[in-house]
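The data blocks that follow each hold one structure.
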Structure P
Amino acid sequence: MELQPSEMLGVIGPNGSGKSTLIQCIDGLLKPKNGSILLDGTDIKGISRKEMAKIVGYVPQTSSRSFFPSTVLDTVLMGRRPHLGWRSSGTDVMKAIKVLRLMGIENLAMNDINQLSGGQQQKVLIARALAQEPSVLLLDEHTSNLDIKHQLEVLEIIQEMVVERGISAIMAVHDLNLASKYTDRIIMMKEGRIVDQGTPSDVLTQENIRSVYGVVAEVINNNGQSPHVIPVRSMRRHKNSESNDPPSKAFQRESAKVTA
């Protein structure tokens, strides 16, 4: 797989398919068993963590995690550390406040991050990553703790950053319709492998969704717009409900005992 400047790539697949592992390998947090990961032609094995932090911004899942006691502003300022060390200048503070304002959480700047809701914490982590001014932005299910309004707001902000700053973004996401609407390309994963990749229209097909997710779905394409996925039913439930196989002999014996 490749990622171009000003491109937003979606990573989709069922639980356990390897989405988070892929993103952590790209960030250098995990080492791939095979292959290599190149940034501008350089293997990340030869790039220090400090240099990686100048290039790559990573937004993990919050999942009700505990943070080091810190204000929201100080947490976002950590995104500036790879550039300037441990002491922040007035310029860094202004950049952090600008990002907080962009995310709509400037009013929380002096709050303890551990006192925030999961959704607010997620927005702080996104703000911290944006404060790094990265070339590559990695987002691991970054909308999972957000309500629908804030999901759309955050994705619109990231989409603007990708276009205006030439950022390359990769986001792992469960919602197929969000992936369809906000990404340029999608890779679909299953059991640690990429099974398909291409535009949302290429990847989000009834056949792919059935094969990868085990779900019967309708996919609506309207006049070249992003495809819209409507789940209908799971394959397992459908198979069980319509099975014409006769009951097993053991089941028949137990049923006879009950009726007797």
Structure Q
Amino acid sequence: MIKVTGVFPDTIQAVVTTADGVGNLAAHVGDDPAQVVLRRRQLQRQLNLAKSPQWLQQVHGTDVIEHRHGDKAQRLTRQQRVADACWTSGLGTSCAVLTADCLPVLFASQNGSHVAAAHAGWRGLLAGVLQNTVTAVPVPASELIAWIGPAISQPHFQVGDEVRQAFVNANPAFADFFLADNLLADNSPVASKLAHESPQRWLCDLAAIAEAVLVSAGVGKVVQSGWCSFADSQRWYSYRRQPACGRMASLIWRHH
């Protein structure tokens, strides 16, 4: 487990779990549900959290929910709420997202009054999940700090021409975040399938697009972790590297 340091106010705690640490925390990847519940409880104890994190049923969408401690929907795996981002102002109430190549983005207000977590794959990023998160948190965007956690980096994220075109249609400036690539950067099953289906391929810089989106939304400070989920097989899960894989969690909360 890695603590996020030097980014948020001292009253905020943020961490990212690792593949070689607590292990898989997702209930939808074919793992034993009882083991997932056990790991989540173990994580809660390790972090000294009195309240369970808000675990989400992520659908690559744009919905953002408020996490209020005491909500009946806030249970481990049985009653996950369908959304791709959540926010809270509750003390000791943590927001969490699960990823394995997609972007985990953690937010906090500069005065430490609010926190949020968002899951952004390319679909959610294109559809506006980050803008929706910024809008949902009831503080001025200029007072928000955003941290972009471990995700697949540009050298390893090949996409078809239709993905690039969708981003460019949304904002022509996004063309700067795609590099033409006619050679396979890796031999993963997903990349091989993509090469067969799409003659023209591009390397997409998801984190850079996310930063541009956040800056455009008025977020006061954006920090990139620089960690690549694909390149570091010991520390991170990566769906592109190995489709049958677990998920790591990125969590943030107000601790006092």
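Each reported figure results from applying straightforward, stated rules to the coordinates on display, with no laboratory input. Everything numeric here is computed off the predicted structure, so don't read it as measured data. Cβ atoms are built from the backbone, for glycine too; each structure is taken alone.
Remarks
- Structures P, Q were shown, and volume of the Cα convex hull per residue in Å³, for residues 32-127 alone at 129 was computed from P.
- Of the structures P, Q, the one that 4.2 was derived from, the read-out being distance in nm of label points 7 Å out along Cα→Cβ at positions 136 and 216: P
- Among P, Q, structure where helix-only ellipticity at 222 nm (-39500 (n - 2.57) for each DSSP H run of 4 or more, over all residues; to 500) as derived comes to -6500: Q
- With Cα extents along the principal axes in Å derived as 51, 42, 30, matching label from P, Q: Q
- Of the structures P, Q, the one that 0.65 was derived from, the read-out being FRET efficiency 1/(1 + (r/R0)^6) of positions 40 and 224 (r between Cβ atoms, R0 = 30 Å, to 0.05): Q
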